[in-house]
Structure P
Amino acid sequence: MKSIKYVVAISALAVCGSAAAELSANIGATSNYVWRGVTQTDDAAAISGGLDYAHDSGLYAGLWASNVDFDDDTTAEVDLYGGFANEFDNGLGYDIGLLYFAYPGAGPSPGDELDFLEVVGALSFGPVTAGVNYTVWKENDDADENDVYYHVSASTEVAPTWSLGATVGYYDFDDDTDYTHGQVDVTKSAGELGDFTLSVSVAEDDDDLGIDGDTLVFVSWAKSFD
């Protein structure tokens with residue numbers, strides 16, 4: 001089952017070949033790697049980078065990696081993803097794919113096996129995107145699956161080279177715990193120097209998850225290379 005994380009990327013390259021395709025890279029840095037409202041680096045800085053392959057048909061695949069800080073063994077995250085994204089003539093866009101989260105070095109104890117796989121679906125119209133991520137597999141056989149993450153986001157340009165974005169997410173775990181988070185992002189595009197973002201994120205939970213009321217303020221930089 002773990003081999004499924006390679007299927008999408010390999011299939012995309014095999015089917016599309018080199019025609020009407022684009023390969024790009026990205027690098028980034030942040031003062032705090034925050035994912036779905038929760039720090040992944042114990043409020044410390046992170047460096048990330050990735051590769052993306054996109055085809056005019058809408059087929060895409062990618063790889064992204066960052067440092068994390070869960071424990072002495074789990075210090076890195078590697079994400080593999082792929083799917084199909086396109087837009088109808090009326091402006092309604094859609095994205096269907098797979099997203100695999102890998103944590104090299106985690107384990108070998110059963111409770112430390114952290115890898116998991118999500119099925120991703122999203123719709124977008126204008127500046128608004130809404131989606132659902134559904135966990136279909138976890139490396140830890142004893143862990144509950146069927147976690148669902150719901151999210152809605154919007155982003156718009158408020159001035160030349162300046163944009164404002166917001167995200168609201170709800171994470172519903174299969175073990176009957178859940179939490180809600182919201183995030184606001186202010187981004188300044190600096191052309192060849194990349195994009196700089198100031199973010200404020202707040203998470204609320206009623207299940208003693210240890211994140212209730214946390215307000216995280218962090219700055220990030222990202223740049224893409226075509």
Structure Q
Amino acid sequence: MIKGDETPVVALFVRIPVPGRVKTRLAAHLGKENACRLYRSMVTDILSAIRTSGLPMYLFHDGSDIHHLPKAWQDAACKVIEQQGDGLGERMAAAFQHCFAENNSSVILVGSDIPGLHSQMLLQAGQALQTFDAAIAPVVDGGYCLLALKPESYHHELFQNIPWSTDKVLQATLAVFKQNRIEACMLATLQDIDTIEDLKEFYRRPFQDAGATCTTIADLLHFLFI
């Protein structure tokens with residue numbers, strides 16, 4: 001059970017859903033419109049998981065075409081904030097700094113292309129921070145989809161000199177944990193959706209990781225593949 005004064009905030013990273021600007025590798029196979037619809041479905045399910053968890057959420061968007069940011073996404077958030085920084089590492093670091101500057105006791109940063117991310121995993125991450133310094137959820141391609149930290153376990157090195165968008169991201173991050181004596185709780189490994197191969201793999205087992213939280217994406221997957 002998460003104590004009331006230790007309730008973490010979820011920092012959700014999203015791209016504003018404009019066809020041709022989201023999931024471009026998928027768009028090569030599905031078309032720009034369908035790839036964008038798929039991305040919106042993934043965000044819808046993640047928002048549902050966050051709502052079910054009961055945790056407060058800050059929505060960090062990429063700042064492009066702000067008028068296309070869905071109202072439903074904005075309404076689900078306590079705050080809507082533009083990501084700051086040039087690369088992914090800088091943007092993640094800035095998000096943690098922003099949340100900690102507002103006196104949040106802990107932050108769970110999650111990505112938006114993980115249909116298996118369910119409410120119980122968010123709660124598990126929050127509970128883990130009462131015992132561990134950090135919590136992290138790997139993805140099958142060697143990265144991670146969730147990183148939970150407390151102010152005292154935040155280190156700039158977690159976001160610097162990491163080989164982002166490679167299969168070495170998790171390995172490099174765990175090395176930083178070790179160097180800084182950060183004891184981390186490893187959560188379940190999930191499937192992110194970047195390529196058509198990822199999508200086909202998720203299609204073969206859409207509910208294995210996510211339980212009953214993937215109704216939107218499951219419906220769309222049937223529409224796309226059948």
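Among the shown structures P, Q, from which was the value -2000 of helix-only ellipticity at 222 nm (-39500 (n - 2.57) for each DSSP H run of 4 or more, over all residues; to 500) calculated?
Comparing all candidates, it corresponds to P.
Going by volume of the Cα convex hull per residue in Å³, which of structures P, Q comes out largest?
If we compare volume of the Cα convex hull per residue in Å³ over P, Q, the biggest value is for P.
Going by percent of Cα pairs over 14 Å apart, for residues 87-150 alone, which of structures P, Q comes out largest?
Result for percent of Cα pairs over 14 Å apart, for residues 87-150 alone over P, Q: largest is P.
Which one of P, Q has Rg and Dmax of the Cα atoms in Å, for residues 47-166 alone, as calculated from the coordinates, equal to 16.9, 52?
Source structure: P.
Comparing structures P, Q by mean count of other Cβ atoms within 10 Å over residues 63-70, which one has the largest value?
Between P, Q, the highest calculated value is found for P.
Thinking of P, Q, which structure, once relative contact order in percent (Cα under 8 Å, 6 or more apart) is computed, gives back 15?
Derived from the structure labelled P.
For distance in nm of label points 7 Å out along Cα→Cβ at positions 175 and 199, which of P, Q scores largest?
Once distance in nm of label points 7 Å out along Cα→Cβ at positions 175 and 199 is tallied for P, Q, the winner is Q.
Taking distance in nm of label points 7 Å out along Cα→Cβ at positions 143 and 159 from the coordinates of each of P, Q, which one would give 4.3?
P
Computed from the coordinates by the stated procedures, all read-outs in this text should not be read as laboratory data. These numbers come from a predicted model, not from an experiment. Cβ atoms are built from the backbone, for glycine too; each structure is taken alone.
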